[in-house]
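Some structures to go through are shown next.
Just so it is clear, none of the values below were taken in a lab; they were calculated from the coordinates. None of these values were measured; they are calculated from a predicted model. Cβ atoms are built from the backbone, for glycine too; each structure is taken alone.
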Structure P
Amino acid sequence: MHEKNKKNADGTVRSLSNRHVQMIAIGGTIGTGLFLGSGSTISKTGPSVLLVYLVIGCLFFLMMRGIGEMFYSDPNQHTFVAFITKYLGHTAGYFTGWSYWIGLLFASMAELSAIATYVNFWFPHIPAWLIEVVFLAVLATLNIIAVKVFGEAEFWFAMIKVIAIVALIVTGIFMAFFHASTPVGHASFGNILDHFTMFPNGFFNFFAAFPMVFFAFQGIEFVSITLGESKDPKTVVKKAVNETLWRILIFYIGALSVIMVVIPWTKLSPTNSPFVQVFSIAGLPAAAAVINFVVLTSAASSLNSIIFSAGRHLYQLAKDTHTDGFIHKNLTHVSKNGIPIASIGLTAALILINPILTVTHSVSFMFTLVAGATSDMCIIVYLFTMFAHRKYRKSADFLDHGFKMPAYQFTSPLTIAFFVFIFVSLFFIPGDEVGAISAVIWTVAFYAGIGIKRLVSRSKA
């Protein structure tokens, strides 16, 4: 069979090219936080925020090298959670699979709420629930038609974000080169270091920036989920992991640096989009509308990727024979064009809870509610993933000449310690402790439930 139509044993199709995977990886990580929320981060930490992004970016790269190493040895897996099941056991895989899938559902609801907000910028009289239903229907359809259609849509969604960032960087460099006059001074490369201190607003604000930036990178693992349906997974995994992260770092660090070049960080508004501020100073009268369009496509891109990822995770759970019928086996159905259509359909149907709730609650309230509930469990899933990688290293599957995590003996425990640090830090940051406590309660309750179920089974036997 021709490469572009190659099918896996389970009926899914390998039709994603390297350009699809690369842009999915970039688009899945660069979200609305950069376009809208980075002004708040800069105002709290100043230029030292660049160090925070660099440190966290490098540690996420190490995690991706661990995931990439396992996928390189077994590219037929659909999700990185499958390796948790394989190397840490079915209970751990069951826990992380459900936790991650539920987290994706909450994340999708948050993105859907955001989409309604951005569309209401132009059409304030359209009900938020109607906007959400229409966008969800369109994106779910893109996911169901064919993997290549999803990949192509995600490519162009991501391209819009990349163009916006490149435009910002070029505009900022041009303004700095000619020392353009602005309402707050002059654009200058020296603005970055002007009044520089490592902790301009105290050590705690610098410390609190780490979890904020951490969540900006959350979603980088989505690229690994595309490998099971890419044309040449062993080549793609190397490119996706090695090339994507430095591009993301350039986009993040480059964009943030240029923002501080044009507008001194001490005079940057923490509540308005820094992209809007820069483009407005540069003389773009429609800056707010342009950036609203960018963040709309950014949210649509994220939702598109989440539907893809969540559908594959539910499909993986359905394939697990140890689910004991909890998930109906029909969810393993794959359509003729290679799509786990039932898993995607159920996932999309559950996301419909959000527009139903939106009818009786404000969009901003819903966004705050679901966004706050989604992120913390991912840290625990990342920890399980790194422990699975350590087990892989000691297993017979380990490829000594494969795509290995660099300096494993040092970088593996460093990455694990970093994730533990991020999770513990949440308990000390006002507003974040609720999510962290909820994540602990969920973990304890899940394992307690598994333990009780086993005791009951043994007593009956």
Structure Q
Amino acid sequence: MQQLQSLHSAPIWVFFEKICAIPHPSKHEDQLRNWIINWAAEKNISCIKDKKGNLILKKPASIGFESKTGVILQCHLDMVPQKNNDKSHDFLTDPITTIIDGEWLRADNTTLGADNGIGMASCLAILDDDTLQHGPIEVLMTSDEETGMVGAFALETNQLEGKILINTDSEQEGELYVGCAGGINVNVLLPYEKMEPDITDGAFEITISGLKGGHSGVDINLGRANAVKELATVLNNLDATPFLISSFTGGSLRNAIPREAKAVIVCDPQYKNSIETVINTLQISLSDKYKETDSQLTLSIQACDLPSSMLTHHSHDDLLNAISLCENGIVAMDDNFPNVVETSSNLGVIKQQSDPNNQFFIQVLVRSQIEEDKLQHANLLAEHFKKYSGRVTLEGNYPGWKPNKDSTVYSVMDTQYQTLFGAKPKAMVIHAGLECGLFCNKYPDWDMISCGPTIKFPHSPDEKVEIASVDKYWSLLKATLQAID
């Protein structure tokens, strides 16, 4: 990454390299947090850690800018830990290995952490540079954003003095975000009954892998395969063969499109050839269906050890129906912003729990720009799972961020963008959860905007950041801070 430090945005790359070297997956940000606290102390920068691990750093205004409006730069400390199945990597101990790939920076078969590491690096670079001109600056670094915006929920109302907030968690250069979707988790415990297989039975593990996955908000409109849903479809296509499911697992995060899923089924060994024939046929069909979006999709079957139990017929049917008939993907598009999803759902996780609680844990994340639609769809999903005896809780509800047509910071940033680059940026609403939605409730007078460089495929091992876009983002951020009155 050192060769990037000759670019205009070198201050960002210096800090991003350090961020990549320090493990900081969600709920394990302590190493990075402590490094920032120590760095701030060395730089004589005020740094406060609140009870939920949020950091607030403060930098006085430049000489002559003391009367300017105070600005809060905001980012989150954690990153999504995802890796390809064949990659050996421990997110709690191993640094992120970065690779310059043409015009992009990516990681070695893991998430890169550009979401929100580039934004975090830019905040630190602003604090570090005494040559920049700006009014009073506060930097808010929230904890545990990716698993439920924990730090933002816990932020107290009297901790910050600025009136303008610039969120650095957007992922498309040339777009200024003025609103975002809210979200809610539909958590399901689906009980099952089990029985023992016959000792003459055979068992087979069916796996779907090699999918792109991605962010369950910004990538939900790309038509990518959901491994959990597709595996359920595969099993439904085996209906000519008498079999029962022993296990079914897939996905790992509610806010990531599942890339892998697997099931173990039990049946009479005489059906081995017919099952393999169907699986091979479905591999061809799925490869053709997703040739544009998931070209590495693999559907495989192999014999495995006979498990000690399998689902009863009733539980088997309930599980497949619950998954197959669960609405997943785009629910509605936004009429006010072209190509923006308004409401969606992502069946992100299924895990199996056994003795003493025989149940599947299923998690669906519902997103929407419209609060009523979000809750309505979450309740429809809840009713769906209840038909199969699921115990449903709706948790982690966070609000969306309604666009402010009279935003001063938008006007300033729009003007600076046109001055710098000779083009007008797009005003956008993002179909993802930004912490701005929560800040609206705690600091209703804040004038907010979100911007960032171009980051593709966050929350997946394909994550990458466009190097040139970081230069433009850095120029825009500095010019905006200087221009704010």
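When mean count of other Cβ atoms within 10 Å over residues 164-171 is worked out for each of P, Q, structure Q gives the greatest result.
Hey, distance in nm of label points 7 Å out along Cα→Cβ at positions 44 and 60 derived from one of P, Q reads 0.9; which structure? Among P, Q, the structure yielding 0.9 for distance in nm of label points 7 Å out along Cα→Cβ at positions 44 and 60 is Q. For distance in nm of label points 7 Å out along Cα→Cβ at positions 204 and 236, the highest value in the series P, Q is held by structure P.
Here the criterion is mean count of other Cβ atoms within 10 Å over residues 108-115, and among P, Q the highest value is seen for P.
Given that helix-only ellipticity at 222 nm (-39500 (n - 2.57) for each DSSP H run of 4 or more, over all residues; to 500), derived from a single structure, equals -23000, which label among P, Q identifies that structure? Only one of P, Q returns -23000 for helix-only ellipticity at 222 nm (-39500 (n - 2.57) for each DSSP H run of 4 or more, over all residues; to 500), namely P. Suppose distance in nm of label points 7 Å out along Cα→Cβ at positions 276 and 428 works out to 3.4; of P, Q, which structure was it derived from? Working through the options, I get structure P.
Name the one structure among P, Q that FRET efficiency 1/(1 + (r/R0)^6) of positions 268 and 316 (r between Cβ atoms, R0 = 25 Å, to 0.05) of 0.05 was derived from. The read-out was computed on structure P. Comparison across structures P, Q (criterion: relative contact order in percent (Cα under 8 Å, 6 or more apart)) gives the highest value for P.
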